[in-house]
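*Asks:* Before anything else, here is the set of structures, which you'll find just below.
Taken together, the values in this text are just the output of simple stated rules run on the coordinates, not laboratory data. Please read all numbers here as calculations on a predicted model, not as lab measurements. Cβ atoms are built from the backbone, for glycine too; each structure is taken alone.
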Structure I
Amino acid sequence: MVHDYLLVGQGIAGTLLAHFLLQEQQKIAIIDADHQESSSMVAAGLVNPITGRRFVKSWHIDTLIPFAKATYLALEKQLDISIFDPKEVAMLFGNIKVENDWLARSADADIQDYIAPKADLDFYRQFLNNVESGVEFTQAARVKLRDLILHYQQLLQQQATYRVTTFDYSQLQILPDHVVYQDIKAKRIIFCEGYQAMNNPYFNYLPFKPAKGEILLVKIPNYPASQKLIKHGIFIIHWQDDLYWVGSSYLPNYEYTHPTEVERKNLETKLQQILQLPYEVVEHQAAIRPTVKDRKPFLGQHPRYPNLYIFNGLGAKGSYLGPYFAHQLVANMEQQIPLDDLVNIDRYQNLYVG
């Protein structure tokens with residue numbers, strides 16, 4: 001059998017691509033190394049419309065959030081699971097400078113649709129220290145990426161060719177109208193490998209700039225704000241039951257991919273400084289985010305081999321970048337609809353040396 005597509009990697013990028021390809025009735029095959037070192041399995045899955053110290057509206061967010069919500073709700077129905085959890089983001093300030101930065105930005109028209117009514121700061125002061133001021137943003141959510149990936153894996157194992165193995169580039173044969181990998185023949189191959197694409201001999205010319213993130217899973221009994229996404233120096237986000245995701249660190253320079261004692265202590269120190277409640281660290285995890293130089297995803301066709309594609313570079317915003325741009329790549333491949341120039345890898349064609 002000749003497959004239409006072979007996908008390498010089933011993190012959030014590969015999962016969403018598979019979803020839209022199956023909607024187009026395409027025959028697909030998946031190769032995934034059992035989600036090893038996948039940042040999607042560790043990420044909080046945060047959908048956050050306003051980010052950063054300058055309270056910047058996330059790029060394309062007015063389009064990305066509605067599309068992401070519609071996609072995840074459709075996947076919930078298809079898989080019979082709950083993965084899209086709308087919540088408000090509470091950004092709490094511990095010093096006057098950050099508060100002044102917000103006050104300078106708060107009147108801007110472009111963010112008014114995302115500002116919630118005045119936050120009840122006394123509520124947060126009951127269990128958090130150093131809450132001088134703050135703001136809440138609407139249209140935010142947590143996407144349960146791990147649950148989505150694992151449940152979609154089960155569907156793929158029923159509806160597609162699925163191999164749990166590490167991809168070996170030396171076994172890929174590129175022919176004029178198809179590719180062959182071991183016993184799998186496909187018209188096109190799409191690499192969705194996360195940060196490990198830096199080792200891909202066909203796409204390693206792209207300016208990846210991966211960053212390591214470490215997080216804690218912390219048990220906090222009787223935590224009163226499970227329905228809020230709280231950012232107070234670090235994020236505290238409900239994970240499941242009385243378990244909370246705390247993090248994350250951002251390390252553009254790292255020596256090890258595994259969790260380190262130094263970062264565990266750093267995260268615990270930050271948590272101790274703000275949290276008044278007792279807690280217990282249950283797990284310490286690390287992953288490498290597939291971030292890129294210009295913070296825009298990598299989509300498109302290889303400059304030399306037209307049946308090779310990439311979908312990568314979703315970084316820390318993959319939960320809401322992923323649905324829209326997975327759909328856009330499928331529309332490009334199937335209907336020849338042009339890609340957005342800001343995400344098309346053609347923007348880096350001058351870096352390709354053959």
Structure II
Amino acid sequence: MSNLAERKARLIVHGETPYNAEPPLVRLRAAYLTPADDFYVRCHGDLPAIAEDEFRLTVDGAVSTTLKLSLHDLRSNFSHVVVTATMQCAGNRRADMRVVAPVSGDPWDGGAIGTAEWTGVRLADVLREAGIHDGADKHVAFESHDTVEGHPYGVSIPLAKALAPETLLAFAMNGEPLLPEHGFPLRAVVPGYAGVRSPKWLKRITVQDRPSDNPIQANDYRLYPPDVTAETADPAKGHTINTMPLNAVICEPMRGAELTVGTNRIRGYAISGDRAVVRVDVSGNGGRSWAQASLEHDANTPFAWTFWTIALDLPAGEHELAVQAWDEAGQTQPSDPNDTWNYKGYLNTTWHRVRVSVT
């Protein structure tokens with residue numbers, strides 16, 4: 001197995017402390033399942049080192065029995081489930097918003113995303129083992145071993161999503177134990193939701209009648225209108241980011257690529273949090289005309305991305321490639337970053353554009 005330094009060398013590192021990095025888009029598009037070494041890393045604080053034999057997960061709150069589970073308990077006492085799902089940072093494609101105005105946060109390109117086969121146990125099974133109390137308005141709060149500005153990392157999800165069959169407590173990724181930067185020994189996987197709701201290095205799960213009051217949940221990852229600034233932002237008025245919206249990205253060719261006259265292959269991915277992608281259109285002239293791409297998707301993986309490919313005949317000159325996806329509700333993407341700009345740089349879903357030269 002490669003060490004952390006070797007894995008970092010493969011990625012575009014945006015920060016060392018906390019460690020945040022993404023793969024080049026060309027390599028991201030190379031395989032439908034993203035190798036762990038090429039999977040983006042988003043940390044909010046330290047990278048904790050946890051010994052497997054000392055690990056315990058506490059399950060408490062509005063349950064009949066408080067549980068303290070070792071990794072062995074989870075593996076032995078509950079049915080194993082494999083879910084293929086895409087995970088994506090809410091700040092994916094933040095860099096493209098900087099053409100409008102500065103934004104805060106890491107300058108993610110389109111690589112703060114990845115798809116894996118996650119192996120674990122259903123969170124619902126663990127909650128039912130604890131004797132979860134009835135109540136549709138409840139929330140499930142996670143607390144992790146990493147610390148952020150002196151506080152343990154913490155977020156929550158609605159009980160309905162916690163009980164959904166796709167929501168896991170995962171201990172393996174693509175058939176191998178989780179790497180330290182991906183949450184070893186145990187993490188949550190909440191398909192369709194922003195990656196922030198899939199905490200790593202789990203320590204405690206609490207069923208409660210309100211969302212987590214942890215700063216990550218209460219104050220961060222909220223979507224604001226464009227006139228709101230860091231000084232005027234009121235978390236009570238911000239929209240909590242859970243389900244991720246429709247998006248599409250060109251992975252090949254890269255920005256600034258030099259192509260040859262004639263047929264050129266354009267490839268990328270499209271994703272929608274809880275709806276199917278049904279169409280992807282690609283333009284070779286900045287959106288004046290469009291052609292439909294072919295799609296690659298497994299119908300048995302509703303929470304995974306869709307790969308798309310198209311061959312465009314490009315004459316000599318400078319070209320702006322653009323992509324837009326459509327979902328099963330007939331929704332598509334806005335064309336301009338001005339339409340979605342916010343000071344946090346979240347949820348950039350505008351047409352992804354790549355300028356290339358053709359000779």
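*Asks:* Can you say which of I, II returns 2.7 when distance in nm of label points 7 Å out along Cα→Cβ at positions 40 and 256 is computed? Walk me through the intermediate numbers first.
*Replies:* Details: I: 2.7; II: 2.1.
Label of the source structure: I.
*Asks:* Match the computed value -2000 of helix-only ellipticity at 222 nm (-39500 (n - 2.57) for each DSSP H run of 4 or more, over all residues; to 500) to one of the structures I, II, and report its label.
*Replies:* Working: I: -8500; II: -2000.
Derived from the structure labelled II.
*Asks:* For distance in nm of label points 7 Å out along Cα→Cβ at positions 88 and 216, which of the structures I, II scores highest? Walk me through the numbers before you get to the answer.
*Replies:* Working: I: 2.7; II: 2.1.
Across I, II, distance in nm of label points 7 Å out along Cα→Cβ at positions 88 and 216 peaks for I.
*Asks:* Starting from the value 20.7, 70: which structure in I, II was Rg and Dmax of the Cα atoms in Å calculated from?
*Replies:* Numbers: I: 20.9, 66; II: 20.7, 70.
It was calculated from structure II.
*Asks:* Of the structures labelled I, II, one was used to calculate relative contact order in percent (Cα under 8 Å, 6 or more apart), giving 23. Name it. Could you put the intermediate results ahead of the total?
*Replies:* Details: I: 23; II: 17.
So the calculation was done on I.
*Asks:* Output the label of whichever structure in I, II has the greatest value of distance in nm of label points 7 Å out along Cα→Cβ at positions 152 and 288.
*Replies:* II
*Asks:* Here's another thing I want to ask about it. Assuming 19.6 is mean count of other Cβ atoms within 10 Å over residues 80-87 as calculated from a single structure, say which of I, II it is. Kindly include the intermediate steps, with their values, before the conclusion.
*Replies:* Working: I: 15.6; II: 19.6.
Going through each structure in turn, the value belongs to II.
*Asks:* If distance in nm of label points 7 Å out along Cα→Cβ at positions 144 and 320 is calculated from each of I, II, which structure is the one that comes out at 3.7? Present the calculation step by step, with values, prior to reporting the outcome.
*Replies:* Numbers: I: 2.1; II: 3.7.
Label of the originating structure: II.
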